[in-house]
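Asks: Just below sit the structures, each encoded as structure tokens.
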Structure P
């Protein structure tokens with residue numbers, strides 16, 4: 001079966017499946033594997049220390065695949081400069097870029113007069129409308145089931161996606177709670193032109209920066225084993241429940257400010273969990289879809305399975 005949608009046409013990919021930015025995890029091996037399997041892999045730019053490091057990852061992806069890939073810019077990290085990283089991606093002739101968090105207006109200003117295809121992660125209808133006004137080519141809409149940073153309104157994917165579809169004219173990509181062919185087809189039924197997955201791609205063989213302990217935690221977690229932290233800071237985010245997240249919630253209950261929470265919610269604490277497997281000394285992002293993950297396939301095996309599931313559903317619908 002062909003999988004021609006507005007997203008596959010926009011991005012030049014076989015299947016309308018996009019790999020999320022995945023802080024400290026989305027590097028060349030994973031991005032290339034997703035792109036090679038027919039989706040859109042992405043590199044996480046702001047988890048890298050320099051433009052030179054980003055250049056090396058981009059060139060490595062190009063060595064591993066000749067298919068389209070993107071670079072994600074998580075710009076909501078307390079004002080950390082990113083224009084120099086975007087410039088590096090432009091110099092390396094990256095054709096697709098996505099942006100998450102923060103105000104994307106400067107990002108779009110920098111990309112004026114280029115042919116870069118742009119995707120914006122949003123968590124509310126008003127954000128999607130703003131992204132369209134700024135010139136986004138598509139929006140990725142994440143419901144509250146998702147892992148990592150979410151919207152403040154606690155609206156689920158099933159409700160949020162069709163609202164955004166009705167509110168904008170650009171393609172909508174559904175995210176949050178999707179980890180198999182059934183979720184993929186559900187997204188299409190809501191009017192989405194494709195899907196983005198994050199948590200499901202962590203539990204793959206090519207996500208080489210994720211520790212075995214992190215992947216095992218995903219395998220053994222249920223859909224109720226995640227926790228939303230950072231609500232009191234106005235930036236809610238979903239992580240696997242554990243000793244560290246309980247500490248964070250305890251501090252939030254005591255009205256701790258950002259400076260008091262900083263060490264607990266830092267990138268270093270995240271990396272101790274996801275890279276070093278120190279499950280009681282850090283935290284790892286994950287969506288509720290963790291409850292549906294019970295193996296660690298290759299990316300190609302995951303795609304093959306999802307396509308088979310989705311095509312079976314399409315046959316039943318026809």
Structure Q
């Protein structure tokens with residue numbers, strides 16, 4: 001790839017064929033020690049990305065960060081849109097009218113989306129450059145692939161964890177609806193565990209931010225905590241951002257962010273991204289809802305027990321050295 005910052009090693013097709021990716025997929029590695037500490041040996045750390053990302057990564061890494069930027073960073077399908085909408089409203093004086101009339105992807109760009117789909121009609125990196133401050137920017141990249149100035153300028157980062165069993169199920173439906181994946185659910189789950197889905201492997205992505213959770217610039221929370229105590233998370237985010245959340249505003253914000261309201265709000269359903277992906281792929285797809293079920297524990301009625309056990313073994317294998325469990329991430333509160 002045309003970059004001295006990263007290098008790519010192609011992933012053999014037989015390892016990714018079940019994902020039905022058009023084109024290749026590579027493991028991306030850093031060529032030098034990242035600007036942020038990562039778990040494990042940085043030289044062996046990689047991120048699986050479709051080859052369409054390679055022309056974009058250097059631009060992302062050198063993106064001009066502002067000190068008052070706020071970043072929403074998650075692994076895929078972990079409540080990113082929910083956290084974006086919540087944070088945008090807190091940063092923008094609870095402008096509910098704009099939140100239902102202007103697409104979230106315009107208010108809060110997905111920085112590396114040009115790597116997801118190359119021939120989209122607008123450049124998401126340029127769009128982020130043109131936003132007025134304070135900017136709210138979304139990324140699914142691991143800490144070491146984010147713009148290097150995120151770490152030198154200490155921009156604030158909100159990281160949302162989700163139980164990977166639920167995140168994987170949600171990603172399966174997303175991949176089928178947005179990309180046209182035609183494989184089986186079980187094959188997709190194995191690809192997810194193996195780390196071949198875009199932006200994975202999952203656990204290093206999470207653990208990098210977990211080890212940074214006590215830093216002043218990091219707010220680590222979970223999808224499950226947002227489901228359990230949305231008002232509490234809203235108040236904590238307001239504190240983290242030094243933004244006042246008046247008690248009289250809280251009920252309206254909780255209502256706006258409820259699952260039913262989010263599901264029916266076209267400004268939050270990534271209509272523009274969906275249309276871009278349809279146009280780029282040149283295919284017809286069924287109607288697709290980005291906000292789908294939103295249930296904690298949805299994997300229990302969508303996966304056979306044998307696959308759930310595979311996930312449980314994978315979780316234990318990845319967390320035992322850190323003496324962590326899923327509950328540690330789910331229940332963590334910064335304040």
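Asks: Taking Rg/Rh (Cα atoms, Kirkwood Rh), for residues 201-240 alone as the criterion, which structure among P, Q has the greatest value?
Replies: Structure P comes out on top.
Asks: Here is a follow-up. Out of P, Q, which one gives 1.7 for distance in nm of label points 7 Å out along Cα→Cβ at positions 113 and 129 as computed from the coordinates?
Replies: Here the read-out was taken from Q.
Asks: Of the structures labelled P, Q, which one yields 3.1 when distance in nm of label points 7 Å out along Cα→Cβ at positions 137 and 305 is computed from its coordinates?
Replies: P
Asks: For the read-out relative contact order in percent (Cα under 8 Å, 6 or more apart), a value of 22 was computed from one structure; give its label from P, Q.
Replies: Q
Asks: Here's another thing I want to ask about it. Quick one: mean count of other Cβ atoms within 10 Å over residues 153-160 came out at 21.0 when computed from one of P, Q, so which one is it?
Replies: This figure was derived from Q.
Asks: Where does the value 15.9 come from, among P, Q, when mean count of other Cβ atoms within 10 Å over residues 33-40 is the thing being computed?
Replies: Q
Coordinate-derived values only; no laboratory data. Since the structure is predicted, the reported quantities are computational estimates derived from the model, not experimental observations. Cβ atoms are built from the backbone, for glycine too; each structure is taken alone.
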